[in-house]
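Here, each number is a calculation from the coordinates, and none is a lab measurement. Since the model is a prediction, treat every value here as computed from it, not as a measurement. Cβ atoms are built from the backbone, for glycine too; each structure is taken alone.
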Structure 1
Amino acid sequence: MKTITRFADLCWEGLTLQHISDKRIVIPYLLFIAMTLLFELFLLVLIGITSFIFYIHGYQPSLGYIVSGPAVLCMFLLTIPILKAVLKQRKIAH
């Protein structure tokens, strides 16, 4: 259990750039995370609209489509704390 906890801590440190201070790395990473957040939001809206259309027309989507909704939602919910942590640690306004 200790190994899994250590691995999770290392992953979080890597995702939030805790040991990186070079702005040539941090700023593009922030842009990447922001674009990821926008793309995931777009996918969530697209899944919501297509689900509504499927419901209206009585179409039964495949299992892959059904699984993709919660998967994108989980990715979206994980991207938000990463972006907040990087912004909080880096204070780009310096």
Structure 2
Amino acid sequence: MFKKNEFINVRQETEEEYIFFNTKTGETFLLNDIGYIIFECALKSMSMSDLVKNVCQKTNDDIEVANKTIENFIKILLEKNILIQGDTKE
């Protein structure tokens, strides 16, 4: 469903912070541990509902409550070209 932009390098800075560096544009992004979990699950999930379910299993959040927040965060990752849209089932 999603792929990592080939120009994005990821490095864990601390237990709760991850640096995303776009080697093409020079932009740097800082994600917390929950943002990184969403990023990881986006790379492995085949649909948006699957993505939300996988994130909520790792974070113990309620699917109904977290759904819109996760969808909005994915939109930001796409806008910042951290993720690239692939084939979707939903």
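Of the structures labelled 1, 2, which one yields 1.70 when Cα Rg over 2.2 N^0.38 Å, for residues 16-71 alone is computed from its coordinates?
The correct label is 1.
Can you say which of 1, 2 returns 2.3 when distance in nm of label points 7 Å out along Cα→Cβ at positions 8 and 56 is computed?
2
Suppose you compute relative contact order in percent (Cα under 8 Å, 6 or more apart) for every structure in 1, 2: which one lands on 35?
Considering all the candidates, the number was obtained from 2.
Here Cα extents along the principal axes in Å has been calculated and equals 36, 31, 18, so which of 1, 2 was it run on?
2
Quick check: -29000 is what I get for helix-only ellipticity at 222 nm (-39500 (n - 2.57) for each DSSP H run of 4 or more, over all residues; to 500), calculated from one of 1, 2. Which structure matches?
That value comes from structure 1.
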